[in-house]
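What follows is a group of structures, each given as C-alpha cells.
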Structure I
Amino acid sequence: MRETTPREDLVRGIWRENPVLIQMLGLCPALAVTNTVANSLAMGIATFFVLCGSSVLVSLLKKAIPHEVRISTYILIIATFVTVADMTLEAVVPTIHKALGAFIALIVVNCMILGRQEAFASKRPVSRALIDAVGTGLGFTIALFLMGAVREILGSGTFLGASLFGPRFEPWVVFVLPAGGFLTLGFLLLGLSWWERRKRDRAEAA
C-alpha cells in the first residue's frame, strides 16, 4: 500500500473516512446522546481525548507489547483514559455527566478507537499516530455535533439551551426521542450521498 502523508492521515478521519458518516462506527453514542448539542460535544470531546491519549501511548509502547496480548493491552490503555475522562466530566459538568450516563464508560468498547490502535497507532511513530487520532477524533466530534444541532433545534427549538424561535414554536418532539437519532443520521447520510453524487457528476461532465 502507498505510504500516506500526515495531511492525508488528518483529512482521512475528518472527511474521507469519517467514523460515523462513512464507516458507520461508534453509532451507539451517536444515536443515544445527541439529543442536545451540549451532550454531543461532551461525548465528542471525551472520545477525542481517549483516542488521542491511547494512540500516543500505544505507539510509544508498541515494541514492548507482546503480540499475543496486544488487544487486551489496548483495551486496558483505553480504559485508563476513559476513567480519566469520566472523572473529569463528573467533576466539571456533573449535569451532562449524568445525562450521558453509561455511554461514557462504553467508550472503552468503541470499535472506532480499538480499530485505530490495531490498524494505525501500533504500526506508526508517535507523531503520526497522534495526527491520525486527531483527525478521527475531530471527524467523530463533528458528526456528533451535526446530529446534536439538528435534533436540538428541531426537537426543542433551542441551541445550547438558548431559544431560537420564540414561544410560538411547536417542537418536533420526535427528534429528541430515540427515533430522532435514526432520522437525523439518515438525513445526514442522504445529504452526504447527494453531495458526493453531485461532485462526481460535475467531475465527469468536465
Structure II
Amino acid sequence: MLVGKRMSKDPVTVTAEDLLIQARLKMQRGGFRRLPVVSDGQLVGIITDRDIREHAGYLDRTVVKTAMSKKPVTVTPATTLETAAQILLKRKFGGLPVMENGRLVGVITTSDILQAFLDVMGASEETSKRIDFVLREEGGGVAEASKIVAQEGGEVLGVGTYRGKWGDTPVCYLRLRSGDANAIAKFLKEKGFEVLGVHDVAGSSTL
C-alpha cells in the first residue's frame, strides 16, 4: 500500500513569517499536532505543538521560522506505508510531509498508518470477530478453514498469518464479518484445527 492512498491531501500550512499564535490556532481548529511550513510555495520546515509549547508566553511575538524544524524528512506518494512507518518509528515523528515534483501534496501521520493497518486486518468493522488457529500438519490450510466458515454461514473479511509461531507451527487468523464466531470455532476444532481463541475488536476473547 502506498502513502498516496492514505495521506491527507491539501494539508493546512503556515508560512515562515506567521506568528506562533497563528500556528497554534490553526492546530487547535483542525485538531493537528504539526503543520508544514511553506515559503514562496516551497516547503521549508515543519512546526509541531511541542515546538510551540517551548515558546509559551511569547507566541504573539515569535515567528514560526525561529521555532520550526528545518529541512524536514519527507516521503512521496509512491513511498510504501511500510517505509513511512519505519521512518516515523525510527525518528520518533508523528507525521511526514508528502512531496511530489517539489510540491507539497499531503501529510501522512501515524494515525493514517494505524487506520490502514486496521483496514488490512479487517478490524475497522467494530462488530467483526477474529479466530486465531494453528494450521494442521496435513490439509489444514487457511483455504480449508475459510471453506468451513462459509459452510457454517459466516463471511470472511480477512485472513492472514502471524509472524510468531505456536511452537513450530504458524498461527493464522480469520476475520469474520458475520456468523457465530464461537460456533464456527467449535466446528473448526471438530475438524482438527487447534483454535487458540476468538476475539472481538474491543479486545475481549473467548475459548
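Each reported figure results from applying straightforward, stated rules to the coordinates on display, with no laboratory input. Just so it is clear, the structure is predicted and the values come from calculations on it, not from any experiment. Cβ atoms are built from the backbone, for glycine too; each structure is taken alone.
Some points to look at:
- Of the structures I, II, the one that -22000 was derived from, the read-out being helix-only ellipticity at 222 nm (-39500 (n - 2.57) for each DSSP H run of 4 or more, over all residues; to 500): I
- Test item: Kirkwood radius over Cα pairs in Å, for residues 69-156 alone calculated as 16.2, pick one of I, II: II
- Read-out Kirkwood radius over Cα pairs in Å, for residues 109-196 alone, computed value 13.4, structure in I, II: II
- Each of the structures I, II was assessed by percent of Cα pairs over 29 Å apart; the largest value belongs to II.
- Source structure (of I, II) for mean count of other Cβ atoms within 10 Å over residues 45-52, computed value 22.5: I
- Relative contact order in percent (Cα under 8 Å, 6 or more apart) - structure with the largest value, from I, II: I
- Structures I, II were compared on mean count of other Cβ atoms within 10 Å over residues 93-100, and the highest value belongs to II.
- Structure responsible for 1.9, with distance in nm of label points 7 Å out along Cα→Cβ at positions 37 and 53 calculated and labels I, II on offer: II
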